[in-house]
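Values in this text are rule-based calculations from the coordinates and carry no lab data. It should be emphasised that the depicted structure is a prediction, and the values quoted were computed from it without experimental measurement. Cβ atoms are built from the backbone, for glycine too; each structure is taken alone.
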Structure I
Amino acid sequence: MAEINESRLPGIGTCHDFTTTAGRRVGVVTRHSGLRELVVYDPRDPDAVGTSVELDVDESRTLAELLGGTRLSEQLRRTEREVPGLSIDWLPLPPTFRARTIDVLNLRDATGVSIIAIVRDDVALPAPGPDDALQPGDVIVVTGTPGGIREAIELLHS
C-alpha cells in the first residue's frame with residue numbers, strides 16, 4: 001500500500017495525497033466546509049495541480065465505493081442503510097474554532113447531531129463525554145441526519 005502524506009492547508013483544510021506506482025501524485029483536499037476535492041497533480045510539476053474535481057459528501061462516498069472503500073467505511077454505510085435517515089461524517093474543526101467542551105458547544109441541542117469520537121493528532125477518543133474538550137484542528141466524528149450535519153458544519157465555521 002502506498003504511503004499517504006498529510007498536509008495542513010491553512011485557511012482551506014487538509015490534503016491527503018500519495019504517489020502511484022506510475023509516478024503520478026493524487027490527493028484529496030478536505031475543506032473546512034466539509035467539501036472534498038479530488039486533485040491530480042501535473043506530471044511535469046508534482047507540486048502543481050493539473051486537474052481537480054470538487055465533490056460533495058454524497059459524491060465523495062460514491063467515489064469511495066467505486067474505488068473499493070475500506071471495511072470501516074463499508075460498515076458505516078451498512079449502518080446508514082439499516083437506519084434510514086442516519087448519516088455519519090468526519091468534520092475537521094477549523095483553525096478559527098474556539099476551544100470548548102462538548103457540553104458548552106451544545107451541538108446536539110442546536111443541530112440534533114451527536115459527537116461519537118474526537119480524533120486529535122491521529123489518536124481517536126471514542127464516545128467522548130460532555131466534559132471532553134474540542135480544539136482547533138481536531139476532527140470530530142458525528143452522526144445525525146444529513147441536514148443536521150450540514151447545520152453542524154455551518155455552526156462549527158461561524
Structure II
Amino acid sequence: MSEHKAMVEWKQSGPDFRKGQYSRAHTWRFDGGVEVPASASPANVAAPWSDPTAVDPEEAYVASIASCHMLWWLALAAKEGFDVESYRDEAVGEMAPNEAGVPWVSTVVLRPQLRYGARAAGPADEARLHELAHARCFIANSVKTRVTVADRQ
C-alpha cells in the first residue's frame with residue numbers, strides 16, 4: 001500500500017511551561033513543501049496560549065473527512081459521465097463526551113453543494129454517489145466518528 005507522512009514541529013515560547021503557560025502554536029509540514037500553521041483550538045485552550053488563526057486538529061480532522069469524501073464523489077461522478085463544475089462543502093464536526101467522559105469528535109455532517117454543467121446528477125444519483133463515496137473513503141473507513149451527508153434543501 002502507501003505511506004503518508006506529516007512533520008509536526010513545536011518549540012517552547014512561553015513564560016512557564018510547567019504551569020501550562022506556553023504557546024500551543026506549531027507547524028505542520030507535508031512532503032510537497034506545504035507548511036500549515038497549527039494550534040490547539042481556542043475552544044480547548046484559551047488565548048494567548050492558542051492561535052485562533054491557525055488550523056486546529058479538530059478542524060483538520062473534519063476537513064480530511066470532507067476532502068476524502070469529495071474526492072471519491074468526484075471520481076465516481078466523472079466515471080458516470082456527470083458534468084460537475086463545482087463542489088463546496090461546509091462540513092461540521094461536533095464534539096461530545098464518550099462513555100468515559102472524554103471529548104471526541106462524535107459526528108461529522110457533510111453539506112455538499114454541487115453545481116453542474118450540461119449533464120447533472122439527479123437527487124437519487126447524488127445520494128447513491130454519496131453512499132458509494134462514503135463506503136470507499138479511506139478516512140471514513142479509518143475512524144469511528146459517525147459521518148453523514150445532510151439532506152439537500
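Can you tell which of I, II yields 10, 37, 35, 15, 3, 0 when P(r) over Cα pairs in 10 Å bins from 0, in percent is derived from it? Computing P(r) over Cα pairs in 10 Å bins from 0, in percent on every structure in I, II gives 10, 37, 35, 15, 3, 0 only for I. Highest-scoring entry among I, II, by mean count of other Cβ atoms within 10 Å over residues 56-63, is II.
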